[in-house]
Structure P
Amino acid sequence: MMSALIRWHIEIEMEFNEGPSRTRASALLRLPDGTELRAHGHANRHPSDEMQIRVGEELAAARTLNDLARQLLERAARDMENHAHSPARPAR
C-alpha cells in the first residue's frame, strides 16, 4: 500500500455585515483545483439580548463554515457517484 502526504492550503475570506439585530457572514473557499465555493450564514439577536457583536460574528461564522462543509460533502458525493455509478451517501 502506498501512502502520500497531501496538503491543502485553504484560504477562507470571511466577511461580516452587522445590523442592529442580525449579523450576516459570507465566505469564499478556494480549493486546490481552482474551484471556488461560496457560503453564507447568519445570526439573529433577540431584542432582550444585550449587544455582543463578537457572539453574533462567531455564530454567523460557524453557520457559514457549516454551509461550506455541507457543500464539500455534496461535491464528494457527486465525485463518488460519477466514479462508482451508484448513489453515494457520505457521512453527514
Structure Q
Amino acid sequence: MIEQFLIVGVKINAKLQESLDHCLPSYQIYFQEKNPDYLQIYNLDGEQVLGKMLKPGANMDLLADYVKNIKSIIKKVCPGFNLPESEIKIYAHTLIG
C-alpha cells in the first residue's frame, strides 16, 4: 500500500534542534506525541521536518492556519528561536508499507 501526503513544516537545523532539546519538559507534548493537533517530526529524504500533515483538499485558508499554528507552537516551545515565515515549506511524503 502506498500513501502520499503533504507536510507543512520547517527543516530541523542545528539551532532548532538545540532549542527543542532544551525546551521545558511540559512543552514536549507539542512535538513528541503522536497527536495531529500538534507538530510531528517527520523523516523526509534523510532530513527531519517539524510540521503538520496537510489534510486532503485543504484550501489556502487552512494552509495559512497551519503556518500560524506552526509559528505559534515553535515560539512557545522555543522562545529564543526566530522562525522566519519563509522557512516554513510544503514537503511531499510517500509511505510504502
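Each reported figure results from applying straightforward, stated rules to the coordinates on display, with no laboratory input. What you see is a predicted model, and the numbers here were worked out from it, not measured in a lab. Cβ atoms are built from the backbone, for glycine too; each structure is taken alone.
Out of P, Q, which one gives -9000 for helix-only ellipticity at 222 nm (-39500 (n - 2.57) for each DSSP H run of 4 or more, over all residues; to 500) as computed from the coordinates?
Matching structure: Q.
Computing distance in nm of label points 7 Å out along Cα→Cβ at positions 6 and 70 across structures P, Q gives 2.5 for structure P. The maximum of relative contact order in percent (Cα under 8 Å, 6 or more apart) over structures P, Q, that is, the highest value, falls on Q.
Taking Rg/Rh (Cα atoms, Kirkwood Rh) from the coordinates of each of P, Q, which one would give 0.95?
For Rg/Rh (Cα atoms, Kirkwood Rh), the value 0.95 is produced by structure Q.
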